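Next come the structures, one after another.
Laboratory data are not the source of any read-out in this text; all were calculated from the coordinates shown. Bear in mind the structure is a predicted one, so any value in this text is a computation, not a measurement. Cβ atoms are built from the backbone, for glycine too; each structure is taken alone.
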Structure 1
Amino acid sequence: MTIFSVPSTSTSATSLGFMLDHVFTDAIGALRDAFELARLERQAFEERFQSDFLLGDVSWQTSYGLPGEGLPPRVQADIACTWPTWSQAAYRSWYVDEESTEPPRIEIEIVFRRQRLSAAPDPEVVLEALPFASPSIGRAALTRSGPTVESIYGIDLNDPEYAIEVCYEGSYELDEARLEDGASLDDDFGGLGGWIAATLVQVGDVTLAER
């Protein structure tokens, strides 16, 4: 259950970070800078900053594509970052100089999606074009999971459209050094934009039947 959801219009997640002054919004700002430096194109009205009323988790979701592909783009990357409630407790303990048994983490999920297809894609062909893991983000990399093939039918059930998604998942650990020096977030996330852009190109270059 969401108690608030802030779609991104003229107010970016970076400016939101100035209002909240929190390490999670600092990470969002670093990611957005990385995507913009890689010349990725943010999908309008596809950004959300929300909180789960029951669990207490805070999440940020956004979508980027390659420039000039239109709406919806042929290939896109859906990025989701989650700040779990236990991470907030660990962050508060660090902030007030209390002992914490485990450093806070940001859970990261990046889904690469190829859509607007006229026939069901072969998952093996798509996976052959993708790496098993992302570059390291801090101490660890995101690892690839199995693909999902989607069938989209109209009301008359004729002429379906297909899509395939491949997800990379992992977590970013905020150790003592990273909590104390926000500039390390820019260093750790700086290469992610270029990797996403290159991976989108790889996904787009796979020969699949398009509409």
Structure 2
Amino acid sequence: MGIERARVVEVRARAGAGSGYLVGDRLVLTAAGVAGRSGPAEVRPAGTGRWVAASVVWSGASGGAVLDVDDPSSLMASPDRMPWGRVSGRRPVAVMAMGFGPSAAPADWPRDADRFVGHVALGPAGDLTVTASPVSAPATAGMSGAALFAGAEVVGILLGGDRPRAVPSEAMAADPGFAALFGDRGLLALVPVTAPASGFPIL
């Protein structure tokens, strides 16, 4: 599948503002630091002006969160199942994400998404370190919640800021609440992804 611009959404909630990605008919993957632990939120697809109500249905200790969109028909994305992956091996894996940087424009003005490109590497504790490419859009705090793709698979969530990090898909999948949303009978299969990532060149 790979990253699809039609699935990229801007997110705002009581906890903050950031990015997200439609990973189901009505479910948006984002960061817990953006969505908070519970309560209402709003999302809107890249390039549109209309905000759509949503609510937090999962927020995990890993740093990921999932929103349920009230009116999924307004998002206009294909119903394909999301391919999940986990970074494997010692070599850095090329990744891409789409999200939103800071803006001084009024909140109801449409915004297009920026493109983050770089690499992630598996740390000793199972965490993912992030290195941005020189040609990438900055990984600002507004990029937090953007889905990180390695080829066709989602391998994590970007956490933007002065020192960008990533929440691995593997850490989210270990939470029964997350697996129940996306897995078959609560089990979520993760495809091992090694460098070079399938369908995505090393930068």
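The table for this structure:
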item	result
Per FRET efficiency 1/(1 + (r/R0)^6) of positions 119 and 135 (r between Cβ atoms, R0 = 25 Å, to 0.05), the highest-valued of structures 1, 2	2
Which of 1, 2 yields 1.7 [distance in nm of label points 7 Å out along Cα→Cβ at positions 167 and 183, calculated]	2
Identity of the structure behind -9000 (criterion: helix-only ellipticity at 222 nm (-39500 (n - 2.57) for each DSSP H run of 4 or more, over all residues; to 500), calculated), options 1, 2	1
Label whose coordinates, when Rg/Rh (Cα atoms, Kirkwood Rh) is calculated, return 0.93 (choices 1, 2)	2
Of the structures 1, 2, the one that 5.6 was derived from, the read-out being distance in nm of label points 7 Å out along Cα→Cβ at positions 159 and 175	1
